[in-house]
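Below you'll find a set of structures to go through.
What follows draws every value from the coordinates through simple rules; no lab data is involved. Note that the coordinates shown come from a computational prediction; the quantities given were computed from them, not determined experimentally. Cβ atoms are built from the backbone, for glycine too; each structure is taken alone.
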Structure 1
Amino acid sequence: MSNSTWSQQILQLLRRMNNFYLPGSRRSECLRFEVNGAQVGWVPPHVASVLTRYPKVFCPPRRGALSLCPSWDSNETRSAAVDSVLRTERQEGSLTCLKGWRDEKYSVMPKFFDPPLMWMERAATSLFGVKRYGVHVNGYTIGNSGEVSMWLARRSLTKQTYPGLLDNVAAGGIAAGVSIKNTLVKECQEEACIPATLAEKACPVANVSYTYMDEEGVFAESQFVFDLELPLDFKPRAGDGEVQDFYLLPLDKVKELLATDDFKPNCAMVVLDFLIRHSFIDPDTEPCYQEFVAGLHQTL
């Protein structure tokens, strides 16, 4: 693959993962989702038409916004009211993303460190376009001659999303009430059998954020990125069944794979960020360097 073809493939990836803000997107058709007067997401039109069937939970759309009824005035009551609606719609089957129900709670708030206004089932977050946060770990090694290689995971074929695609050595969403660090340690242990004493050496290095829209809803995501240098004699092992295999690959091969359909898209972005930060992509020779950097760090 030529350098120019590789660059264009990466640009296509970044545009797809930020399509919510591109010309021609359906953003203008979405309603702001507001809780207690604060915007916390975006509701696509097909979802709004379903939610307005529940007037005791959601107020009629007004001035471009869909909000919870003010009678739900606490984290607990808001969460319970919305959860009841979602469980009903899950039985109805009209909102396809609810088929992937996980029984995992995500906090809903304007910004990460704001007090949560409510929690929501993970599978439903795209229906409301609420911000989702996660942890991604770049596991890498440095050989005796200084060569850098990266551990990649191959997702299980039974995964609900992106089965069989390449992934970071460990990654996962941040559930309600769980810290970034605890999520990091948990995912490293569960997915790659990386012991806590080793996982805790991971360094926080970046935040990769993007917003895209597809037929299931709006995905406004922010990933806390960590780099973890792994010992040369350490080999990750599949722990919880979410990974079928691990590969240790030279960075040239990893870079080549980024421009294929073999990578889970947001994980490709995290690896791209690694290549930029560690100077494996040079601004003197990569004409799309600035577009790459901008595409990795969009405001949610």
Structure 2
Amino acid sequence: MNRLLPRALMAPAVVTLLLWSIVPLLMTLYFSFVSYNLMQPGERPFAGLENFAYFVTDPDFWPAVGNTLVLIGSVILITLIGGTLLALLVNDPFPGQGIVRVLLISPFFVMPAVNALLWKHMMMNPIYGVLANLWKFFGAEPVDWLTDLPLFSVIVMVAWQWLPFACLIFITSLQSLDREQMEAARMDGATAVQRFFYLTLPHLGRAMAVVIMIEMIFLLSVFAEIAITTSGGPGNASTNLTYMIFKQSLLNFDVGVASAGALFAVVLANIVAAFLIRIIGKNLD
């Protein structure tokens, strides 16, 4: 009885969690094998692997895969380098340190849609944006960021939002850095650069591994910044896998192909997660 009671109390939560995750997955699996278009909701003939073949052979597929990889890699690189530099900058005590830290991490709590609107209208607008006025101040022609550099613009938006997350993790990690070891290295004649590469950077290794894993999983599903600013364009210049699935499901009304794409994204995310967990596990040993 004593062993059954805890399990009975946990059962409702476990069952709810399973239903919450498994039912949508099973429905997606079902729709991926049938020809289901929202314009003809009553017809659902079995399609086999046709939806998967159609999704993979779509002209937007490989550009979307490339844009997804570039987006993920660029954001992770920016957040790792920028987060480390910011963490080192605000790690040592100084007047107003608490306020500065709060301001640094505040962008992480901005919703993606608000983040996209902020950059689209306040920062990158080619007529009245902050960057346009800065360009005009120096006598240069303002850049239409979302048209001329769409993918780069999305990378900047997403990196701005995820930079505080990396900074917060690195600040927490730096708090456990052995100060006596750093002082001993300084007294032995080690320069600041040597102390960083031989003491600080190895100490941040675990924190960096965690940041890479979490960011990579979440960055696979970036959507709001693209939908609100560039709509995947011009052409497919800023289309990632998530936005491509959206176009198939809600713009083309093809639920079957969109479900096949969603399963592809799930498989890709699990492969990436498994690969990163193995790497991080070795790093933590």
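Say we calculate FRET efficiency 1/(1 + (r/R0)^6) of positions 155 and 187 (r between Cβ atoms, R0 = 30 Å, to 0.05) for every structure; which of 1, 2 gives the highest result?
Numbers: 1: 1.00; 2: 0.10.
If we compare FRET efficiency 1/(1 + (r/R0)^6) of positions 155 and 187 (r between Cβ atoms, R0 = 30 Å, to 0.05) over 1, 2, the biggest value is for 1.
Comparing 1, 2, where is mean count of other Cβ atoms within 10 Å over residues 59-66 highest?
Numbers: 1: 12.8; 2: 16.1.
Sorting by mean count of other Cβ atoms within 10 Å over residues 59-66 in descending order puts 2 first.
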With helix-only ellipticity at 222 nm (-39500 (n - 2.57) for each DSSP H run of 4 or more, over all residues; to 500) computed for every candidate in 1, 2, -9000 is reproduced by structure 1
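For distance in nm of label points 7 Å out along Cα→Cβ at positions 35 and 259, which structure out of 1, 2 has the highest calculated value? Spell out each step's value before the answer.
Working: 1: 4.2; 2: 1.5.
Once distance in nm of label points 7 Å out along Cα→Cβ at positions 35 and 259 is tallied for 1, 2, the winner is 1.
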The highest value of Rg/Rh (Cα atoms, Kirkwood Rh) among the shown structures 1, 2 is in 2
The highest value of mean count of other Cβ atoms within 10 Å over residues 19-26 among the shown structures 1, 2 is in 1
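Identify the structure, out of 1, 2, from whose coordinates mean count of other Cβ atoms within 10 Å over residues 11-18 was calculated to give 9.8. Please list the in-between numbers first.
Numbers: 1: 17.0; 2: 9.8.
It traces back to 2.
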Candidates 1, 2; mean count of other Cβ atoms within 10 Å over residues 123-130 computed = 24.8; producing structure is 1
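Looking at relative contact order in percent (Cα under 8 Å, 6 or more apart), point out which structure of 1, 2 has the largest value. Present the calculation step by step, with values, prior to reporting the outcome.
Details: 1: 20; 2: 29.
Max of relative contact order in percent (Cα under 8 Å, 6 or more apart): 2.
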